[in-house]
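Read the figures in this text as sums done on the coordinates, not as results from a lab. Please read all numbers here as calculations on a predicted model, not as lab measurements. Cβ atoms are built from the backbone, for glycine too; each structure is taken alone.
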Structure I
Amino acid sequence: MPSSPLMTKHLFFLSFLAMTALPLQAQLGADGATASFRGSLPPPPTAAISAEQEAGIEKELEVVTQAFEAVKKHERAADADIFLKAVRYALEFDEWYDKTPEEGVKKAMALLDEAKKRIDSLLHNETPWMKGSGQKVLGFYSEIDDSPQPYGVEVPEGLEFGRTAESVPMWIWLHGRGDTMTDLHFVHARLMAKKPGPFQPKGTIVIHPFGRYCNGWKSAGETDVRECRNDAMLRFNVEYHRIALAGFSMGGAGAWHLGAHYSDWWACVHTGAGFVDVKRYTKLTPEKYPPWYEQKLWGMYDVPDYARNFHNVPLICYSGELDAQRDSAEYMMEVLGKEGLHPPHLIGHGMKHQYHPEVLKEVQRQIEAAVAQGRDTFPDKVSLQTRSARYCYKHWLRLNAVDELWADARIDAEIINSKVIKVTTEGVKSFGLVYYPKAGLAGRTVIIDDQEIKLPAKLEYDTLASFTKVKRPDDLFFTWHHDEEGKLLYGDDKYWPIKEAGTCIDDVFFDRFIFVLPDGPGAHPAVDAWVKAESQHAIRRWRSLMRGDPKVMTASQYLQHAKELHEDDQQADLVLWGDATSNPLIATFLKHPKTPLVWDAKQVRVGAASFDAATHVPVLVFPNESIKRLRVVDNGTETAASDGIVINSGLTFREAHDRTNALQNPKLPDWAILDITQPPNAEAAGRVVAADFFDDRWRVK
């Protein structure tokens with residue numbers, strides 16, 4: 001973006017100062033933790049309330065919760081429910097972080113008072129908190145677990161919004177790490193906010209997602225940003241092509257990874273500080289590297305592995321001159337430069353971990369310019385780089401399958417003219433073109449890695465073509481593959497199903513899931529004890545870190561009520577706990593001919609890895625699409641089928657990894673066998689004695 005000669009001179013001076021800066025401080029403490037970490041998330045209270053004070057809050061919470069029943073089906077019920085959940089969780093997890101207990105009580109009562117006011121308004125089908133300008137705190141129900149999730153909104157003075165007004169631009173501001181910023185404190189801060197955030201763009205809505213608390217904007221935190229964006233877009237009539245993503249510190253890390261993974265969502269991405277990888281940021285040396293499969297899984301979030309995607313969106317970076325996290329941005333400048341990208345990296349002279357006031361103004365100016373121009377919703381050029389199947393779409397490009405799972409895969413595509421599309425690939429087995437907004441694909445010539453394919457003049461679907469070694473018959477019809485000489489040939493559907501670009505156990509928890517607990521005892525008491533402890537740990541872990549109540553059923557409850565479940569729950573991934581004796585859904589899964597797991601009273605076996613079933617437990621993820629959708633039969637009647645299955649695992653990163661958000665990444669691949677004679681701890685659920693990824697057709701390697 002162009003800048004004035006004066007500003008160019010100013011930025012050059014700042015860059016010169018940056019080159020002569022003092023050595024950077026260590027990003028993390030000697031124990032590998034952030035400065036704010038106090039041993040757990042959420043941390044212990046600093047001003048615990050008394051039993052009498054707790055009883056008073058509980059009594060009021062019960063009263064307001066009962067009143068909420070009358071409006072819980074209202075379209076905007078979440079706007080009130082966020083206050084109830086905030087107080088409920090504060091009581092359960094002892095989240096009192098004010099100077100005195102009285103201040104904590106005051107916060108809780110203020111939230112319950114606001115909930116009462118909103119419930120009364122909803123009874124009259126009114127939402128007065130949505131009117132006018134200023135600070136607002138709103139809520140939505142998450143698609144993952146139906147939990148009410150809060151977010152803040154800033155509406156500039158005089159801005160008209162809504163369905164009857166003109167559409168408006170929007171910035172999404174990702175907050176930094178806050179170990180004590182749980183629901184109670186986040187919601188209260190947004191409710192009582194007197195001043196806006198660091199940026200006040202003209203005529204623009206700014207929203208502040210909660211991000212499911214403190215997870216580096218990963219996993220459910222990532223989903224939270226998407227759902228928050230969608231809710232705000234509908235409420236405020238936001239222009240979908242004029243949305244900017246920005247953040248600082250942990251929020252800067254979130255802007256890096258969400259900007260890279262979803263570069264076709266944003267009109268602009270701004271990264272303020274923030275880590276971008278695991279190994280460099282945490283200063284790992286080879287002797288401290290984790291297992292090979294965990295290193296592969298760094299490819300889920302490490303931003304350098306997705307750098308080429310920034311060809312799709314304007315990127316504006318900022319670092320304080322003396323900020324330890326400036327190193328991450330400098331590293332990204334090197335990586336981006338190798339991809340032909342040279343985004344502005346503005347430096348705040350003399351600043352540590354904060355904005356320089358004058359440079360902040362320039363950052364805002366550049367973001368506003370990019371947002372005013374807007375996102376091109378159907379660009380002629382698209383770049384896609386990924387290591388994970390979760391991040392395999394960009395505009396009109398779709399990656400279907402790769403040569404090597406969790407390895408670098410990239411596609412660059414360009415519409416040369418009305419007749420020719422040129423595509424270059426690396427590490428790609430299959431990709432698709434989705435051509436919905438413009439003229440169809442029929443009759444076009446597609447040049448793929450210097451080989452030409454002339455598409456037929458008539459196509460079954462004139463807006464979708466896939467070029468692939470492996471065909472998925474549900475939506476891909478035009479395919480190619482290489483012969484032994486490298487020539488492009490037509491393919492067929494015999495290779496379906498495929499694993500596409502990769503997955504892992506944690507991937508399930510981005511979307512809707514149900515914990516399905518065993519009905520009774522299993523084959524071995526030690527396994528039963530482990531299952532009970534770990535399933536409860538997974539539930540509590542989700543609630544304390546991801547701030548939602550997961551849906552939990554026993555196997556018999558699921559079988560009995562599967563037909564009555566909401567359609568969303570019928571399609572939810574199933575997290576099955578127990579063994580074949582205690583959980584009939586696991587028994588059904590084990591009987592399927594394509595199931596890779598052998599598990600009986602004597603052994604647990606995946607491929608050649610076999611262990612004593614009395615002291616070992618398997619954990620794995622497996623898609624139902626790969627086994628033609630698992631049908632659970634109860635008394636001869638088929639019940640609902642889920643989209644995917646996890647056996648005996650919740651989130652694989654655990655409490656020890658919360659010390660820095662850079663470590664809150666998947667720790668296990670597609671399958672593992674755990675020796676449970678090693679008790680679960682803050683690092684792992686047991687000792688891993690075997691683990692690996694499945695191949696691209698979900699087979700044991």
Structure II
Amino acid sequence: MQGLEREIQYVKGVGEARAKLLNKLDIFTLEDLITYYPRDYEDRSKPKLIASLQDGEEALIEATVVSKMTEARIRRNMAIYKLVVRDESGTCVLTWFNQSYLKGRFAVGEKYKFYGKVSVKYGKVEMNSPVYDSEKTNKNTGKIIPLYPLTYGLAQTTIRQVMENGIKLAKEENLIEESLPDYIRDKYKLESMKEAIPKVHFPADFNEYEKARYTLAFEELLTMQLALISLKNKYTNEEKGIAFSKDVKMSEVINTLPFKLTRAQLKVLEEIDNDMESEKSMNRLLQGDVGSGKTVVAMIAAYKAVKCGYQCAIMAPTAILASQHLESFEGILKEFGIRCELLIGSVTKKKKEEMLERLKNGEIDILIGTHALLEENVVFKNLGLVVTDEQHRFGVRQRGVITSKGKNPDVLVMTATPIPRTLALILYGDLDISIIDELPPNRKVIETYAVTKNMEQRVNNFVKKQIDEGRQVYVVCPLVEETEEINAKAVTELAEEYKTKIFPEYRVEFLHGKMRPKEKDAIMQEFKNGNIDILVSTTVIEVGVNVPNASIMIVENAERFGLAQLHQLRGRVGRGEYQSYCILKYNSNSDVVRERMKIMQSTNDGFIVAQKDLELRGSGEFFGTRQHGIPEFKVANLFEDMRILKGVQVLAMQIEAEDPKLELEKNKPLKKLIDKKFMNRIEI
């Protein structure tokens with residue numbers, strides 16, 4: 001295959017063995033190669049005087065060789081080679097290990113350029129394993145050098161050489177197509193892709209790099225925005241949705257609640273009510289911090305749908321969460337004669353068949369369940385509302401499966417992951433957004449303490465006191481490695497320590513990802529029923545699970561978690577009448593870690609926490625965008641590029657208003673790129 005689809009092994013300098021290494025980096029074609037962008041750069045363009053070098057820095061020097069290369073054999077397979085060089089300011093000793101081929105490379109009296117890591121001890125300057133060039137060449141120095149993410153067996157020099165060959169080939173055969181129309185490039189002062197791609201790899205200076213990066217980030221963000229808008233239009237422009245009756249009032253159920261709704265809940269219900277009564281299908285994201293009362297909002301929406309003659313599907317990510325929803329829904333809706341049922345994996349075959357029959361006949365109003373709701377044999381008589389809980393667990397395709405069980409039903413997506421509003425607009429561009437941004441007045445603030453190892457005994461005494469008063473405790477272990485086996489081992493070892501050494505008098509159990517779902521559910525149920533005092537777990541303790549009696553959350557090695565995740569874990573406690581506590585044990589002197597611990601202690605507001613998390617870590621780590629089904633950004637950073645993003649959003653809306661299907665001649669390059677990049681992959 002020719003063009004950009006050419007297989008990577010046919011690019012000069014690759015071959016079969018190297019192609020396998022590049023495949024590990026998801027580089028399979030020439031296009032994959034030239035869009036595999038550097039993760040960082042080294043400025044090897046400006047030489048420094050030897051006397052000005054600082055310990056630990058990486059620097060470029062231009063110096064004359066003043067000694068012959070010396071060789072010292074330390075042991076059988078270890079040799080050290082040293083060379084002394086000098087410039088007008090001082091002397092530097094260069095050191096290489098096991099590189100005998102260098103012996104005849106340097107001539108005394110000749111000048112060379114060296115780049116490497118500097119060590120300054122007692123006034124003596126050394127440089128370890130530097131790369132070098134003669135005065136006439138600049139293969140390794142004298143310029144800005146890109147650094148790429150690597151895999152074992154692949155060196156930076158190799159990938160740089162392959163990249164140079166790939167870009168040269170793409171230029172010679174004129175393979176890089178323009179994806180941004182001229183009118184956009186002119187208005188926003190963007191470069192052509194033919195210029196931007198080579199320059200982002202091998203910029204002459206950082207000014208050139210910034211311009212190229214700006215162009216590529218702009219293109220990524222614009223195509224994503226347009227893809228999301230077209231997804232949204234696909235939902236809204238299809239056949240009409242259900243216009244629920246204005247005669248059924250949400251206030252009928254609101255007035256019977258044993259508590260008062262917050263202003264934020266009432267505002268959100270008004271938005272949902274308007275959506276439900278209009279002919280346009282509702283596609284709404286409901287964002288609310290842990291404990292802000294999203295479930296009751298879903299319940300009131302379900303009440304309206306049922307009283308208008310429709311059925312509801314409530315989809316939760318786990319069986320225990322689904323069971324909890326059933327309890328809540330029945331508690332409030334039973335008195336209105338609304339029939340709720342639970343469909344989870346553990347339901348017996350006979351009971352399930354009977355339930356599905358009643359669902360088909362319209363004898364069940366609200367079906368609450370897990371992924372089991374997606375099965376083909378789950379048939380509704382008249383599905384009008386679909387609520388999915390914890391959005392990031394369900395992609396658009398799954399949402400599509402469940403909505404296809406009705407005639408264009410309304411969709412409400414709930415998430416307890418606070419995302420700053422601008423980001424939410426981007427990541428959920430296919431949904432309207434509602435936010436519950438206040439907690440019910442009776443919610444006690446969870447007191448958060450960040451502690452180091454020397455506070456261990458005090459923490460244990462505090463835990464003992466709480467358990468003796470009848471409370472329960474969560475202990476969360478970090479991911480030790482990205483393997484279930486090792487994490488399970490870490491949890492079982494810690495649980496064993498708690499059981500035998502620290503708290504032998506209490507009931508300690510553990511939970512981890514290697515356990516079967518039934519086992520996990522059984523343990524969670526035991527904990528909920530108060531039969532376990534201390535539950536040691538990885539982060540599998542489910543979002544939203546309600547254990548009112550659990551009042552302490554201890555997070556081991558809290559420095560290994562992101563702020564947003566720590567906030568989610570903290571939300572597992574504080575669900576009952578008791579004052580609750582979150583204790584973050586950390587083991588690090590880093591300023592960033594201390595700053596993060598300070599943030600957790602200073603606020604309980606998930607949106608502030610999320611914003612700070614984003615500032616400290618950037619969007620890539622804040623949440624792998626892949627979990628939202630959006631192809632990973634190769635260049636753009638949602639936090640750093642907020643200014644570009646805002647401009648892009650305005651432009652995307654203008655394009656949509658003028659040419660929603662991108663059919664105009666001038667927008668054809670955009671249409672082509674979006675189809676290629678998104679349309680087969682998007683699963684938001």
#### Entry: At a computed 17.9 (mean count of other Cβ atoms within 10 Å over residues 90-97), which of I, II
II
### Message
Say we calculate volume of the Cα convex hull per residue in Å³, for residues 146-457 alone for every structure; which of I, II gives the highest result?
### Response
II
### Query
For which of I, II does FRET efficiency 1/(1 + (r/R0)^6) of positions 338 and 530 (r between Cβ atoms, R0 = 25 Å, to 0.05), calculated from the coordinates, equal 0.00?
I
### Query
P(r) over Cα pairs in 5 Å bins from 0, in percent, for residues 586-657 alone was computed and gave 3, 13, 17, 19, 18, 13, 8, 3, 2, 1, 0; which structure, I, II, did it come from?
II
### Message
Can you rank I, II by volume of the Cα convex hull per residue in Å³ and just name the one with the largest value?
### Response
II
#### Entry: Given -8500 for helix-only ellipticity at 222 nm (-39500 (n - 2.57) for each DSSP H run of 4 or more, over all residues; to 500), calculated: source structure among I, II
I
### Summary
Highest-scoring structure on distance in nm of label points 7 Å out along Cα→Cβ at positions 250 and 434 (candidates I, II) is I
